[in-house]
Every structure is written in structure tokens, then in C-alpha cells.
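Structures follow.
Throughout, read-outs are computed from the coordinates displayed, never taken from laboratory work. Not measured: the values here are computed from a predicted model. Cβ atoms are built from the backbone, for glycine too; each structure is taken alone.
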Structure I
């Protein structure tokens with residue numbers, strides 16, 4: 001089994017992520033490049049460690065987190081499925097069949113709620129991915145253009161997002177600081193309700209409750 005450090009040096013993976021960033025920028029989507037990939041990888045490893053997964057599971061979670069969005073250059077709609085298949089093509093000789101399937105499943109499941117979780121790595125990657133809401137993800141630079149798109153507005157208004165794990169209370173809490181002078185909090189729920197439902201499903205699979213706190217107000 002290779003490590004995340006080695007995956008990050010793979011020229012195919014780096015090119016997939018590079019082309020994804022270019023393709024989604026052309027669509028004026030939020031950032032899905034190396035910044036997002038690194039953050040999700042780091043956050044997935046941190047969550048996996050805090051909930052007590054093995055070092056191997058922590059590594060697999062981080063690798064899946066780094067690669068989860070890399071196929072957006074092929075198709076936004078089916079990027080999760082294409083990403084899993086690309087990973088298999090690049091790394092089929094570098095992981096055991098079980099390890100490979102766990103990573104492929106985590107990549108495939110990160111964006112669709114149609115499957116039930118069957119391993120903790122997939123659940124960890126969902127939490128790590130969906131928690132990345134932040135103004136640094138906004139590609140547009142003109143304020144009027146940012147205000148014209150609800151996804152850009154919500155991301156731009158978000159000054160901080162983090163996941164907190166409380167092992168004693170068995171609770172995973174997603175905390176945001178949102179500039180309500182830029183957007184009303186209701187707009188967050190207009191676009192992210194389904195994602196929060198998926199996060200709650202992921203937390204439940206890990207035997208944790210899921211909480212949401214925005215501007216110090218407990219909403220879930």
C-alpha cells in the first residue's frame with residue numbers, strides 16, 4: 001500500500017486535479033482544485049484519527065479525500081463514479097483488492113446519497129468534503145458577479161468552517177461563521193440542506209450524532 005504522500009506525487013492524479021480546476025473555473029463553479037483536495041484529505045485524516053480508526057484507515061481516508069473530486073474534468077454529474085474508476089486504473093497494482101475497493105467506494109459515495117454506508121472511510125470523507133464551505137472557494141472576483149450566484153454568495157459569506165469531534169458525547173459538530181450582512185443564513189439551507197442530511201447519515205453510521213452551529217447558534 002502506498003501513502004498519501006506518494007499519491008500526491010503521481011503525475012496522473014495531479015493532472016486530473018489540474019484539469020478539474022480549469023474545467024470548473026470555466027463553469028464559474030467553486031474551487032475544486034488542490035486547495036480543496038488537500039483540505040479534505042487533512043480533515044478526513046483528522047476525523048478518522050479522532051474517532052479511533054486505525055492508522056491504515058486514517059491513511060485510506062486521507063487518500064480518498066485527496067482524490068474524491070479529481071474527475072470533474074470529465075463530467076460534473078458523474079464525477080464521483082469516474083473518479084473511482086480513474087483511481088483504480090492508476091493504482092490497481094499499489095493496493096490490495098480490499099484497500100482499493102474501500103478507496104473507490106469512498107470516492108464514489110462522497111457525492112451521492114443513493115447508497116448506504118458500509119465502511120467508515122466513506123462516511124469520514126463525506127463529513128470532510130461537505131464541511132468545506134469558505135470564501136476562498138469562490139473563483140469570481142467581482143462582487144456583483146458573486147452576489148448573482150447563491151453558491152458563491154454563501155461561500156463568500158462564510159469566514160470559518162470546522163468540524164469538532166466530541167468523543168465523550170459522541171457528537172460531530174460542523175461550525176460556521178457566516179457574514180449575515182452579505183447573505184441571510186436561510187440561503188445556506190436553501191443549497192446545503194441535502195448535504196447536511198448526508199452528513200447526519202454519515203455521522204450516524206459512525207455512531208455519532210451530527211450537530212450544526214452557525215454564528216454560535218445551535219441549529220441541529
Structure II
């Protein structure tokens with residue numbers, strides 16, 4: 001379990017979604033989502049720390065399987081914001097088989113892009129939405145684009161837009177969002193069953209772009225004090 005804060009001030013809780021035991025989605029080349037999540041969480045946490053922010057790292061070591069424990073740690077640690085980092089997939093109907101290094105995997109070109117989620121059951125739902133929109137807007141400014149596939153009217157999707165322009169959806173019953181005692185956002189940084197996007201999200205430049213958008217977005221929405 002990784003839960004280290006770097007200063008006494010109110011930290012930002014940076015959660016690496018999923019775990020090694022429950023790794024989430026599988027990429028186009030057969031890699032577990034948690035590998036992508038932990039790498040991005042490390043980059044974001046290091047970036048925030050380097051810019052003078054206190055960070056509470058949650059689940060970075062891949063050993064945390066209890067979702068409610070993630071927010072309990074953030075709540076007990078006095079975090080002022082909770083951000084859960086993930087990578088995305090699509091519904092099974094859109095998956096196709098392909099060969100990678102002699103092994104059959106599944107991929108999909110149906111969707112690409114980022115998405116953000118907030119819960120109206122979070123006690124700071126408006127602040128959560130404000131920050132999600134700020135982060136999404138800055139990702140768009142950096143040339144990234146939101147994916148609309150979660151709004152599709154099919155089983156497993158059908159999410160309601162909270163801010164379509166900036167890629168924000170409502171996901172009211174998502175545990176890590178509704179049980180956080182502070183503003184909380186979940187970011188799907190890219191669709192890793194998409195071959196091109198799997199490669200893109202692994203690049204240091206992309207991870208740094210995302211980290212910059214997160215830090216500046218949290219400044220713009222008032223979580224981090226303006227310099």
C-alpha cells in the first residue's frame with residue numbers, strides 16, 4: 001500500500017486506479033490497465049510535488065483492492081482533492097481480434113480520447129464538476145480531445161453529460177467519487193484498446209502534458225493557490 005504525503009499541508013490525493021490483482025481493462029497489446037495507471041499516477045504525483053504541492057499517493061504499488069479504503073485514506077489524510085487515474089476501453093461489441101507478436105489480442109478503433117467523471121452524490125459535487133471541466137479544457141488546449149462513446153445509448157454506457165465540450169460525464173454511484181469527503185474526479189486518460197492511443201499514452205510527453213493540465217486545472221478551479 002502506498003500512501004505517502006510529502007508535506008504537512010493539505011495534500012492532493014492521487015489514486016492509481018485498479019491493482020495488480022484486479023488490473024482493469026486490457027490494452028490492444030495485452031497489457032494490464034494498472035500498468036498504465038500506475039505510470040501516469042507516478043508522473044502526475046512527481047510533477048505536482050516538483051511544483052510545491054503536497055501529494056498523498058494512493059494505490060501506486062498495486063496492492064490496494066478495497067475501493068472504499070482508497071477514499072478512507074484520503075479522508076483521514078485531510079486531502080483537499082481526490083483524483084483517480086485510469087485508462088479506458090470500449091464495450092465488447094466493438095472489439096476485434098488481431099495478432100501481436102504471435103498472440104491473439106483484442107483491439108478497437110471505435111473510440112479514442114479522454115473522459116472525466118464526477119458524482120452528484122459527492123458532498124462537493126459542484127466543485128468536482130468545476131475542476132473536471134477545468135482539467136478537460138486544458139487537455140483540449142493541449143490538442144487532446146474527449147471521447148463521446150460513454151454517452152452512447154447502449155448497455156454499459158449511456159452516461160449523462162455534465163460538460164460535453166470538456167469531456168465530463170456524471171457517474172453518480174462510482175464508489176471513489178461518491179465516498180470522497182472532498183471534491184473528486186476520475187480521469188480516463190486514453191482508450192488503450194485503441195492501438196494508436198495505447199502507444200501515445202505511454203510516451204513521457206503525453207504523460208507530462210496530462211500532468212500539466214491537471215496542475216493548471218486545479219489552479220484554475222481554486223484547489224491549488226495561484227502563484
Structure III
């Protein structure tokens with residue numbers, strides 16, 4: 001069985017994720033490097049563990065999470081589609097069964113809010129894990145005077161956590177924002193579609209999605 005450790009040690013994967021990070025930084029986007037990949041991988045697996053899914057499903061979620069942004073090595077535009085195809089080829093060459101590789105391909109292709117929708121439990125977990133990574137550590141621009149709205153919102157976020165409660169059947173995204181850096185309305189302006197996708201993903205997992213910002217419930 002192909003494991004997340006196999007993927008993290010793979011030289012081709014490393015080269016593509018490195019290229020992705022370089023390209024995204026050059027384009028002025030927030031951080032999409034190995035930190036983000038590892039965080040999304042761990043969180044996607046954790047979500048399914050908390051919901052009692054099998055270890056095989058958890059491992060597939062971890063792999064999808066680690067590879068989900070690999071398409072940025074080609075171009076940001078339609079990166080979810082490009083990344084899905086790249087990931088499928090890598091996984092099949094490493095010996096993963098075609099069906100499992102195809103399921104990961106589907107999850108990666110559907111993680112972006114512009115075109116995505118949860119197509120499986122671990123695809124839904126990937127969406128929640130990816131969209132919950134909002135934090136000032138993701139801002140690569142070192143000049144606050146030139147921050148765009150994405151930089152401002154991420155820099156303002158001093159803490160973000162996603163909690164899944166199996167008993168309450170809810171997923172709670174809890175964020176602390178320093179409003180002197182960015183008003184809450186900026187957050188909703190750029191993340192509203194992402195939060196809607198999170199709600200859809202949570203519903204696929206039979207959970208209620210809740211968004212809490214500075215202690216106030218918004219969804």
C-alpha cells in the first residue's frame with residue numbers, strides 16, 4: 001500500500017511542490033509550500049479519524065491533502081485540474097491501485113471553491129482542511145504597505161482552528177482576527193465562497209458547519 005510517508009519522501013513530488021511554492025511566491029500569492037501541504041494532510045486525516053473512518057480512508061485523505069496544490073507547479077489557473085492529473089500519474093507509477101488513485105484525483109480536482117464539490121468523505125475532509133488554513137504565517141509579502149486584501153486578512157488572523165465534534169455532529173472553524181489590520185468584512189469579501197464550500201463539505205459528512213470569528217458565530 002502506498003502511504004503518506006512514501007509520498008512525502010518521493011523526489012518527483014518534492015520537486016513539483018517546490019516549483020509550486022516558487023511560482024506562487026513569484027505571483028504574489030500567500031504561502032502554498034510544504035508547511036501548507038503537511039498541515040492540510042494532517043488535518044484531513046484527523047477529521048476522518050474523529051469521524052471513525054477506516055485507516056485506509058484516513059491514509060487516502062492524508063495523501064490527497066499533501067498533493068492537493070501540486071498543480072500550482074504548472075499554473076495557478078485551473079491548478080486543481082492539472083494537479084489532479086499529475087497526482088494520478090504519480091500514484092499509479094508508485095503502485096497505487098487505479099481505483100484509489102482515481103478517487104484521490106477526483107478529490108484534488110474538486111477542492112477549489114470555483115469549481116469544486118465534495119465527491120467523497122475524504123474529498124470533503126480535504127476541503128475543510130484546506131480552507132481552514134488562514135494565518136499570518138502564510139503571508140510571504142514582507143512589506144505591509146503593499147499588502148493586498150488576501151495579505152491583510154491572513155496577516156490579521158492570529159489563530160485559526162478547525163474542530164470536528166463527532167457527538168455534536170458539527171465542524172467549527174474558530175478564527176481570531178486583529179481588526180486593526182483587517183476588518184471582518186474583508187474576510188467575508190474574499191472567503192465567502194470558500195465558507196459556502198466548507199458548509200457543503202460538512203453537510204456531505206453529515207455535520208453542521210459553524211464559523212466563529214473573535215467569539216462571534218457567523219454561520
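Structure notes:
- Taking distance in nm of label points 7 Å out along Cα→Cβ at positions 28 and 140 as the criterion, the largest value within structures I, II, III is that of II.
- If you line up I, II, III by FRET efficiency 1/(1 + (r/R0)^6) of positions 44 and 148 (r between Cβ atoms, R0 = 25 Å, to 0.05), the top spot, with the largest value, goes to II.
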